[in-house]
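Every read-out reported here was derived from the displayed coordinates using simple, explicitly stated rules and does not represent laboratory data. Quick caveat: nothing in here was measured; it's all calculated off a predicted structure. Cβ atoms are built from the backbone, for glycine too; each structure is taken alone.
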Structure 1
Amino acid sequence: MKKVVLIANPVSGNGKAKKAAMLSASILKENKFDAQIVYTEYAGHATKLSKNLSDKNDIIVAVGGDGTVNEVATGLVGTNCILGIIPNGSGNGLARHLKIPMNTSKAAQCIIKQYILALDAPTINGKHFFCTAGVGFDAHISHVFATMSGRGLKNYIKAIFKEYGGYQTGTYGIQLDQKEEWTQKAFVMTVGNAAQYGNEAFIAPKAKVGDQQLEMTILPSPNLLKGAIWGIRLFLKNIDKSNDVRTFSGRSIQVNSDEKSVNGHRDGEPDTWEYPLIFKVEDQIKVIGVSDN
């Protein structure tokens, strides 16, 4: 009998994650899994829980959005325990990349079927991310979004329109796989382990989560028309086909600046880092999905 622990924030989404965890546990038990639920009590708790529970269980399931997935997955780095995902957030970028259904009952069926994939566990200055991380306008929006009272795509778009006109493009030094460095102006600079931010917005369409490669997408300073076209291309999965968008692949990426620190985003959550920024992938964990493409 497989032993499974579901980790959820009991107050997330006004109790939605708690309900999803209870339904998932019930479905797993009906299918001969030894399933229990553990609830988080504070930010970062999910990482401690997953790490401590990994040696006594076969599968640790993150019930929530990309932030919860990040915490649970981080705790599993260096273990043989398998990550499961019941998506219950606003973006669900990694779950969508893995083709995990957004419906809780169907997502639970994925755990029952146990289609196991390799998932890279890259870091930015020592902090893990599993979907996307970066700096620029999208990072600025993640910090603004975190201060807003509501979540969801509607508020995210609202923040974009409010902040777009006043944001200044940055200048960065970039070094790919420890080779020659070049200078690049960038409105958005995102490193993808998975292909999308979430909500089917594909910022790194070529990314595969288990290939030990990172996909960097750089958008230059846009005008209003160009920005609108990029927005459309994100959802058409072809932003990398735009003539003015640059993309690079590598196992390690270093970003420098004349500034001391920068606001960034990591799996949809705001973060702040000191330069140089070092994105690299060395470790992997196991994850249950449907596809890695």
Structure 2
Amino acid sequence: MRASGLLRLGLLVLALAVAAAVGSHDFRRDFDVVWGEGNARFRDGGRQVELSLDERTGARLQSKERYLFGRFDLEIKLVPGESAGTITSFYICTGGARHDEVDFEFLGNASGEPYLLHTNIFSDGKGEREQQFVLWFDPTTDFHTYSILWNPHNIILYIDGTPIRVFRNNAARGVPFPARKPVHVFASIWDAEDWATQGGRVKTDWASAPFVAAYRRYNVSSSACVWDEGEGRARCPAAAGGGRRRRRQAAWMEQKMDWWSWMTLSWVRMNYMVYDYCDDRRRFPHGSPPECVIPIGRS
């Protein structure tokens, strides 16, 4: 085959690979609108979705698949301008009274004031593990990637690849850890003016509605264990064999915080954390919850 023919073939293969990668992000295929159907608008062939909140309703997406462990990445651009009283969220949840849940919740604010990122982790129905952060960028001007890594060792939350929170598996020390029940993935926008902004002191300005948040590039295809509803078990990517690519895809299952990750997390905590339940003596006057006092490196 001539060099020009090889070049054309190479370009064709590259184009098909790019098309497959782009086409893999399809909210209409991967999610159901379970609340506020008229307030979920799919753009760019399903590769982007806008969720809006008005006086009538908000909107919520729920993944069609369930997962037992995985890495879930989602790019979000938050409501610009006036957003007090609103919550834009991305989370995983099992449902049920004794549910497991991991939350990214963005608490809106008056124009010009920063968003507050509210995170929480529930295990076996127990939550009250809130940590809150201000962000080191404006989350309304561009998309940023928010990630939940959940494996048998820990739960790690990331922003643009920077770890901001870790919850380790300390079940052996009596701290429940999500490890048995499959989750759906959710994205939503809703009104929580009774508590979202400055403890409910600033209410939603409905004259500024609709409030619109945009989501794109949901990624979980090669980095999660899909729950088989028929067999009642999870099917995970191969961790060994099958070549370097498949081993790399499955590396998330063994991922833990390394030295550099702990240093980065400490930087985030020192500069951007504004609330940590572990330090709240009013809520826990008799001592911090047990997961707060287990030394690093002894999970």
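General remarks:
- Structure from which -8500 was derived, helix-only ellipticity at 222 nm (-39500 (n - 2.57) for each DSSP H run of 4 or more, over all residues; to 500), options 1, 2: 1
- When distance in nm of label points 7 Å out along Cα→Cβ at positions 120 and 272 is computed across structures 1, 2, the figure 2.9 traces back to 1.
- For 0.99 (Rg/Rh (Cα atoms, Kirkwood Rh), calculated) the corresponding structure among 1, 2: 2
- Kirkwood radius over Cα pairs in Å, for residues 56-175 alone derived as 15.4 - corresponding label from 1, 2: 2
- Structure from which 0.65 was derived, FRET efficiency 1/(1 + (r/R0)^6) of positions 112 and 264 (r between Cβ atoms, R0 = 41 Å, to 0.05), options 1, 2: 1
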